[in-house]
Structures are given as structure tokens and as C-alpha cells.
Structure 1
Amino acid sequence: MNKTVLIKNACKELMCYGVLDTKGRCKRFVRKYLLGQKTAPADMIFWPTGLLAGGLWHCRADLAGQYGKEWQKKAIDEEQMHKMILQIEEALEAYFDRWRGKGMPIYFLDDLVAGETFLEQYLNRAAKTDKELKGGDSRTRQYREAVDKMADYAVEYAKDEAGSLLYRAGQGNSYVFVDMLGLVCPFLYRYGMTFNRKECMELALKQIANFLAYGMDGESGLPYHGYDMTDDCKYGIIGWGRGVGWMLRGMSKCFLSDYGRERLREPFVGLVDTVLHYQRPDGAFSWQLQALEGPADTSVTGMICAALKEGIELKILVGENYRQAFRRGREALRKSVHDGKVYDCSGECEGFGQYPQRYGAYPWSLGPALIVCDDMVEEV
């Protein structure tokens, strides 16, 4: 597998995915202005591209040797390495500029996934300010403004009585979705650490603690898709694979400091151990974990393996069984990579109990694959 092709395609999809063509814009105009129907806003940083941005930033950091692996010395020459870094940086800058040009609107909690990359870009530029950017840098201030706005959005967002963020507060319900753990918590925790806003770190950890308390199935140890405290009911299926991936993503990204490790280490390891019982003989994970004879899902496999990788590297997951599970999952994922795309991925979930059995190549399989499928890096 050629990682450079994955990167090239991810840069392209970052700016193209979800963008309406002329026909799509005309249909939207008719529905909105002639038929008076509600239409979704044109969200420039919705979660699929946010995942792509995160995967691309991981590749950029890897290429630059920030993880200490320096794989470029093994597989590509220095000139090619710099070209790839530049390609990624230009794509991410264009992605940010497109959103900033629209006034930096935040429509959904989902948008905070992109905030993870904007925060990394801020930190990368801020580190250079004192050394190279004499007299300050307006670009750095733009990134800071963006991440401050995102953090404030989450802090002020509607919550239930336990302090959990309501996934779609504007729809008149009190649903808490497992998706939200992976969409929001990583950004909030990292932001809180960076700017000494402990309330943001605490808000991230509270989301996870509440879901562990109110959204899990007592028998299997796997999460439901969501719950509602107002009727004391859990919704969706148990063990929706991508939902499990979102949960593990949210937990693993809070291990950046002892504050998160102390709170989440035990439940994270416990959930991983439960999840690995459902790893298929081929190394993949199914769209619903327990459906071992159902379709495998590369988005599920990628997200779970990305969390495994993070847990292993941070020494949260210790033991050969975790390394072996990661390698098997990575190998399964590689088999679905063709021409820079990651196939065998289930379509976008449409709500509780609505899991379309359409399989293809989507950003939510490509983004995690950029992190997991490091052919040119050392084994974890």
C-alpha cells in the first residue's frame, strides 16, 4: 500500500466532500426558498472532513519526525518528504480559510472535530512565533480565535441535568449520543490543557463518565447508541461498531495528562478487553460488533485500531495481546485500500436504529486509516 496515495486523496476529499455541485445547489434552492422546506446548512467543517483533517495532521507530524520515528529516512528521500508536508499544510490551510471566509460558523457539536486540527495548527505556529515570526503573527491569532470560539460553544451548549451535552438540542429532545464522546471530548480536553481551562477538561471527562453511568449495557459491557435521562431509557442498538469507535476515541484522547489517565484508564482498558472479544478471525470488526457473520466495517476497524495504537504508545494498554490485535486489525484494513480510498465502510448513520447497510469508501474510514496504516513507520 502506498501511503502517499492515501494522503493525496485525503487532501482532495478534504475540500470536495459534501460540497454541492450545480445540480445539488439548485435542488437546495428549490427546497429552501420555493417549497419552504428546512435544509441543512452548508457546513464547511462537518465531522467527515474533520476526521480527514485529523488524519492528515497525524501524517504531517509523522513526516516531520514529531513522533520520533523518522520513517521518511527509511522510505522516501528528504525532498519527497518536504513535498508531502507542504501538500498537507496547504490543504489544511485552505480548509481553514474556506471556513473562516464564511465567518467561522459552528452549526453542530460535530464541528469540534475540526477544532482538534486547528488547535494543533495554532500550537505549531505559536511555537515558531518567538523564533521566526517576529512582531507577532495574524495567522496564529486567527487559529486562536477559532479554537476559543469552539470551546465557548461547547461550554455554553445545552446539557441535561447530569451535565451531558445534548447531541441535537435544537430538535426538541434530550438525547445523548455516544458519537459525541469522540466528536467533542478530544478537542475539549486538549484545549483545556493548552490554555489552563480545567473546566473544559472536566467537561470532556464528565461526558465520558456520564455515558459509562447511563449509556452502557450491563450484560455485554458495550454501549448503546444513546440515552435520554428524561425517560430513563437507552436507545439504538447495543454495540454499534462506529459508536464503540467514537467512545474509544474520546477516551484515548484524554490520556494526554495524569488528570485524564487517572479517571479513565480502568474503564478504557475494560472496554478494550470487551471489544477484543469481538475481533473477527480476519482481524476486522463488524458494523455491529456482535454480528460476527455480518459485514466487516473499515470505519469501525480503523477507529478501534487508532485507539489501540494510542493506548499502546502511551503504555495504557500493556501486553502482546493488544499489539497483536492492532496488527491484525491493521492488516485487515489494508486489504480494503485501493487507489487511495478505503472501501468496505458502512454509510452515514441516520439516527437511533438507522444504520444503512450501504458499503463504500467514505472519509470516516480514510481518516482513521491515515493514522493506522503506517507502512513506513516502526511497529508499535
Structure 2
Amino acid sequence: MSRSEHVLIVGGGIGGLTAATALAQQGFPVTVLEAAPAFGEIGAGLTLTPNAMKGLDFIGVCDKAVAVGVEPSRQRFQHWRDGRTLVAIDRSVQRAKYGAPYITIHRADIHDVLCTAAREAGVDMRAGSPVVASAGSSVTLADGTTVTGDVLVGADGVKSVIRQRFEGEPPYFTGHVAWRCLVPVTPEIQDLSDFPGIIIGPGGMISRYNVRHAKILNLVFFARQEGWQDESWTTLADPEEVRGIYAEWCSDTQRLIDAAFGQPMYKWALNARRPLKSWVVDGNVTLLGDAAHAMTPFLGQGATSSIEDGIVLARALSASGSVAEGLARYEKARHERTTFIQLESNANADRMQGQDTDLFGIEDMKDEESLGLFTYDPRTVAV
């Protein structure tokens, strides 16, 4: 397609900014519309596996992400009752094995890296621009302003306005609730920081990993819980609720809960999307990231998939003679993979939160690495 054709991206999160930067670097004029009054990111930590880091390398920010992230040398799965290690994973070999690092990072830190990259690439970034409707490749903002592009990309998350063009079905509650907290690494939990991982048990799990130069431990407590479906990431939680849910869990669990007391803790319901049959409508509108394939976090591939989307979308449009051809190539390259990840992520929750924790890891492991997800390279995958 012509480099004069304007790409309009709704949503300035990780996926939207990755796509914007990659497209601008390919020579396209790009505008990003962000609903929030300023470009920024809330939340806590996330994992960026080698497949995501290859995508960041494509836009020249892999090393910058590593500099503000943490490369763990090892991780483990522990038993909920006694804390013993069920499976240990050597992460020190990721670069040699996959050609890219594996990092854990604060969401705001990777967002800052991407914001800088987008601005340096010449992206027109407009905060305070909430989109309320769209038609063709144009959108209407809350103040009535119309913004038009030649290509419209919905990167506006699980509650995507642009996705309404594809279906009317809302996100669904997965049956999982999460509590997140950032805690300083103190001597009382230094050993748990030094050997991060997941404590698993019937109907629940606790993930911990380091961010911000291993000075902060990112904690996420997961449990199956009905009757509460607020998906806001800013709802303050009562740590006593967490203590009650995990009262019978091991001493490592209790130390993590103790560390969480006195720190802000947030509770949210995990919502997801069912796979769409197609990501393209009218030949010039598409979706990426959570707007296209919101998934549960039990393979750690949500942010990673949105980065992959952004790189492949830019490559597909750049390689095509028309918008319609580029979006068709993008969908063909991405749809099957993300649908697989959506389904396997749900299945992995069942594997980790099963009733017989003692059997975990005895048979062949099924996780993001053993499923082959790390070998994917958005820089070179066929488009």
C-alpha cells in the first residue's frame, strides 16, 4: 500500500504503541488516539518472553526494555501445602536457546519505552481522545470530533469500541479473580525474590516475580470465585480476604501475604473474549491485542501477543499493494496462533489449579515454552 495512506490506531497501550512505532518506521503516517488524559500505564508487572523481545528488537527497543526489566535466571512451581519445589526451570539459557532474552518488567516501564520510541518515529500521539463510535475508517470522539484514516486499527482493549463493528457480544467472566500488589524486597522475602515462580494448588495460584532491578516483587494471587465481576484494575482490595482464601497454604504463601499488608492491593475479575472468526471488516478496519483476542494470563502471553500483532501488522501492510491485501495477510499470519494461545491459556489454568497438585509436572509439562511459543519470530514469520 502507498506510504501516504494514513493509519489510525485507537488505543495507546502496549500493542497500539508497538504497531504505531513499527508502522511509522516503515514510512506510514500514524495517529494514535488514547482515551486517557495522558499517555501512561497503570497496573503492575508482566512477563515478556523471547517471542515478544524479538518484536521489540524489530523496532529497536529490545535492549532498552532489558535495561529497565529483570532477566530471571530461574523460576519454579511450588506445592501449595508444603512449599516444596515441583518443577524448576532454568531461565539462564533463554538467549542462547531462542536468540532473545526473557524478562519480567513493570508495565509502566515498558510503556514508557514504547512511548519514547513512538514519538521518535514521528507518531502523532493524541491523549484525551476517547473514541465513542466508528464508521468506515473514521471515528467519532466524545466531544463530537471526527478523525479519519485510510486504515483503522482497534487496539482499545477488552472493552473495545472498534470491536463492536465485529460483534455485539460483551467480554465474558472467566470465573477467575485476581489480587495484585507490589512489595519491596526485604530480608524477610529475599529468598522468594531470588527464586521467583508460582505456588499452585486446588482452585488457586500465586505468581511472584521481580521488577525494577529486583527491588520490587510483583505479586498476583489468583482464585476461582463467583459473584464478583468488577474488572477495574484500580479497585482497592482487603488483604484480609486474601489471607482467608489462602489460610491453609504453606509458610511461603503466608510470608508473601504478610509482605502485602501495608501496600496497596487491587482486586479485579478476569474477563476474556471468545475467538472471532475474522479480524477484518470493510477491508480497512482491523483489531489487535486484547481487542482482538483478550485472554487469561495463565500463559503470560497477553502483552506478548499484542507486541507480535503490532509487528506483523506493520510488516503485512508494508509488503502489500493495498490496505485490504495487507489486512488479509495480517489476519492469516496471526489468527490461528492467537486462537491457540487463548484456548491453551484457559487450559493451563486448569492444569495449575487442579485438585491433585502432587501430579503436576510428573507427565510432560504444558506451558508457554513447551508449547513452542518462544520460537515464534514476528520479524520473520511469513506475511
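Bear in mind that the values in this text are calculations on the coordinates, not laboratory data. This is a predicted model, so every value here is computed, not measured. Cβ atoms are built from the backbone, for glycine too; each structure is taken alone.
Structural remarks
- Structures 1, 2 were shown, and semi-axes √(5λ) of the Cα gyration tensor in Å at 35, 21, 19 was computed from 2.
- Given -9500 for helix-only ellipticity at 222 nm (-39500 (n - 2.57) for each DSSP H run of 4 or more, over all residues; to 500), calculated: source structure among 1, 2: 2
- FRET efficiency 1/(1 + (r/R0)^6) of positions 239 and 335 (r between Cβ atoms, R0 = 30 Å, to 0.05) - highest-scoring structure of 1, 2: 1
- Label whose coordinates, when relative contact order in percent (Cα under 8 Å, 6 or more apart) is calculated, return 18 (choices 1, 2): 1
- Computed over structures 1, 2, distance in nm of label points 7 Å out along Cα→Cβ at positions 79 and 199 reaches its largest value in 1.
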